[in-house]
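Visitor: I've put the structures underneath this note.
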Structure P
Amino acid sequence: MRQWRSFVLGIAVATAAGTLARPALAQQEGGEKPKPAAREYPPLLDPAVNQQDQDQPQQTIQPDSQPLSSIQNPTVGTAEIRHSYWVPGITYSNAVLSNSLNAAANSGWNTTSFVSGNSSLLENWGHALLSADYSGGGFFSSDPTQGNGQYHEFAAAYEIDQRRWQLLTIDQFSYLPQTGFGFGGPTGLGLPGIEGALAVPLPGLQPAYMPNQTILNINGPRYSNAGAAQLTVTLGPRSSLTFAGVYGLLRFVDPGNLNSDSEIFNAGYNYEVSRRDTIGVTYTFTAYHFQGNPQAVGDHVGQFVYGRKITGKLALRLGGGPEITEFRVPIGGVSQKVGVSGSAALVYTLVRSSISLNYMHGVGDGSGVFTGSLLDQTNATWTRQLTREWNGRLMLGFARNSPIIATKGVTSPVFDAWYVGGGLGRPLGRNADFTLGYQAEIQSSNVAVCGGPTCGRSYTLHQTFITVDWHTRPMVIR
């Protein structure tokens, strides 16, 4: 309950801050042009951008102003939005699965239907921006091990942008019946808010700052939350400092899994070498704690970072450096390990297609199985406007979880998880979208992937999706 109270209190504080800041910011005269909503094009490519007639002017894209050492994913820029608005909608999605999500059940083909209500909000002031997305509802499954239940997803960000400093608060929450790694496949089921041209997608937190759920055979519902605050201070025309704090939690409803908490501090220095190129250094400390377990992990990471941005076309971020991991309870007599960490993010857009890549290597929270794990994770998305109406998407994800330190004489479990899929989508008039998709989830391990007597060392799940999203016309606030 303490974690739930912390989460609710954090949302209340962020909301109050936004309410109190609005009158003061609205009184500023001669300020800058209202800041647009951040648009993370891949994997959230806005079909309307590519559906414009050739004789119509292209949508204005403004530069991505977040610092290189930011805790958010980089973007190719922000699409100008002239009004504040909110949009409600509904979603129906049907998933047909080749077998149960529970690897031990092996129940054969089954189907699950999701019905949810969605809402997206964008509120612009002269020097501030509030963005929020929510999706939530129920699901009904013919798989007896899953049954019926509910799910919720929420993401919100509040930004204050002043001449010498910028403040960002962001929160990402989910309550899902299964792992969030690949949830919803190529449909929009795994993303909060409405779909289509009026969507308000937020540049999400980088994978290193999110609770990890990349081991597929963990069953049952779970909720996770990551709340963050980031301050950027401008030192001069080319340099700036960034400070951020993130608190994350991962909780499993069913027993048998490790609940975890993560407390993260991040600091970075950024220097613009040219209009497009930036270099920097970052330091990150993460403390991992596990409920009911005496182990605790302290992780120190230093990285040299390089970034390149071309507005509307390219966003690249590369980082790497040493990593020192300390253990409260020594493992095999070892209380410290020295290694390396690395991260990479790429967004590249063309006239009719786009590519998004993310990769990280380092220590994670263990995904409910380990008291901290050595994690390699990558996600890739390719989208393309096939015709004026139809768009296509291909997705690939991979994650490897293994012990940070192997114990001598004991088989150290290693879990490799994959998802691969694709989909086709098109608008149905001005207010609806249709998506047809397929995804395969594959997990292999050097130990049994579940505790049943028939469990092997691999698990494969095939899924097909049919999804229809509908939303009202935008309700303009001002």
Structure Q
Amino acid sequence: MKEGYTEPNHRKKILMITDDIRSHSGVANIGREIVLQTAHKYNWVTIGGSLKHPEKGKRVDLSADTNKQAGIEDASVIVFPSDGYGDPDLLRAIIKMEKIDAIFLITDPRYFTWLFNMENELRKTIPIVYLNIWDCPPVPQYNREYYESCDLLMGISKQTKNINELALRGGDIESFDLDKGGKLTTSKYRSFPILLKYIPHGFSPKYFHPIDESKDSKYTNFKQKLHGGVEKDFTLLFNSRNIRRKQIPDTILAWKIFMDRLPESEKDKCTLILHTQISDDNGTDLDAVINYLCPDGKYNIKISSQPLSIEDMNILYNVADGVILLTSNEGWGLSLTEALLTGTPIIANVTGGMQDQMRFEDENGNWIDFDENIPSNHTGHYKKHGKWAFPVFPNNRSLMGSPPTPYIWDDRCTAKDAAEQIYKLYKTPNKKRKELGDLGRKWAISDEAGFTGEQMGERVMGSIDFLFKNWKPRSQFEFLKDTDYKPRVLNHKLDY
């Protein structure tokens, strides 16, 4: 019996709103992992979002499948498929029908503006939990009301948690850091302060783990098929969506610069695998980019566009000698986590949650935290990092924006700098690469990092249990003056 097991009729019932947990988007994978790791403690109901969901209007019971995957016998997991993430009428109906005890949100806050507009109604009876993310400073004061609409903010990166705290501070809203503990006090504007917790993403090592290639015929067959029976000395993997911020053309250009540096005798032994869509309106036409920059197939770039099972993805990570992700805005970077769990070194742009996975150290040798003086390490303030990481520091930070998100840093690294790190990893002997990857894996599954599904589940349960123990419903009415709130002004350094 799992630790923390609760009898089904004594469990809190939590409504999770995110992508359909049966799908394979990043947030769906994390939502599914949280459900699997906590189904012995809570009963789950989910609004499963999708574009034009073919099962919209149904009530799907995933309890039996959850039992099988989680190794338990009495899970209760229900999915209400929906176009998008629902609406007020659907939410009210599910809360009443399923007797919901809390709401759990995952993904960008702009998808939940309709729900945050209901927070005064909802929080009179149930708390709102938000596993949230923000890619980059400056602190988004335009998100402040979203954060204020929650009772527990679980930041998936150290940068996100700091952003939550600074944004709330800008509104004079009291917060309580669960990681630091201390005295729980009452907020000036709320009967209960907003809880903050750092909960990084994680996957179970039973899905992503190192493979002994000498004992695994599936690995051998997969590798031979991938490389057409040709033995390779160096394989670099990109695994993410074909969208603009992922900077795939820069990755291709970096590969070209790296390959042009090699003697002809070594080039045929190197391959870049792009596991992504060939063409996407949110990204670009990769065939066109490759044919223009790297014609005639001389640069050994292969696009793997077909979806793979988790087992095959684990093999693909094991085949790779390194995983690269040069995203200019990246909240976390799940492919880096999967790489670390398989013992594969990473090459990454220093931005967002990717910084966490490279384990930069401060002047005292501690894994860095962020504050108003250093809200991100994209400036290169700290240089020492985990040996498994080959960081690429941005050489340009452009302040971008749109009407919903008026300002955010766009962290761009150059293809030339990325090529240098590819070359550095390439010149690292294979045995040493494996040692570096093993160091990364040992740290990723350690108590400090906790990038596993099991540790993520424990952190989620501890935070939610604390919330349920201490939470107080919102009062029926609140009288606030329009002068009670501070204006939205910058409350951290821009030049650091």
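Visitor: By the measure mean count of other Cβ atoms within 10 Å over residues 116-123, tell me the structure among P, Q with the highest figure. If you can, show how the numbers build up before the last one.
Guide: On the way: P: 20.5; Q: 17.1.
Greatest value across P, Q: structure P.
Visitor: Follow-up. So percent of Cα pairs over 35 Å apart, for residues 132-395 alone, computed for just one structure, reads 25; which one of P, Q is that? List each step's numbers first, then the result.
Guide: Details: P: 20; Q: 25.
This figure was derived from Q.
Visitor: Given a value of 4.5 for distance in nm of label points 7 Å out along Cα→Cβ at positions 100 and 428, point me to the structure among P, Q it was derived from. Provide the component values of the computation, followed by the final result.
Guide: Working: P: 3.3; Q: 4.5.
Among P, Q, the structure yielding 4.5 for distance in nm of label points 7 Å out along Cα→Cβ at positions 100 and 428 is Q.
Visitor: Could you figure out which one of P, Q the value -2000 for helix-only ellipticity at 222 nm (-39500 (n - 2.57) for each DSSP H run of 4 or more, over all residues; to 500) was computed from?
Guide: P
Visitor: As an exercise: volume of the Cα convex hull per residue in Å³, for residues 308-403 alone, calculated from one structure in P, Q, equals 122. Which structure is it? Each step should come with its number before you reach the end.
Guide: Values: P: 104; Q: 122.
Derived from Q, not from the others.
Visitor: Using the calculated result 33, 21, 15 for semi-axes √(5λ) of the Cα gyration tensor in Å, for residues 212-355 alone, pick out the matching structure from P, Q. Let's see the in-between values first.
Guide: Details: P: 33, 21, 15; Q: 22, 20, 15.
The read-out was computed on structure P.
Each value in this text was obtained by applying a stated rule to the coordinates, not by laboratory testing. These figures come from a predicted structure and were not determined experimentally. Cβ atoms are built from the backbone, for glycine too; each structure is taken alone.
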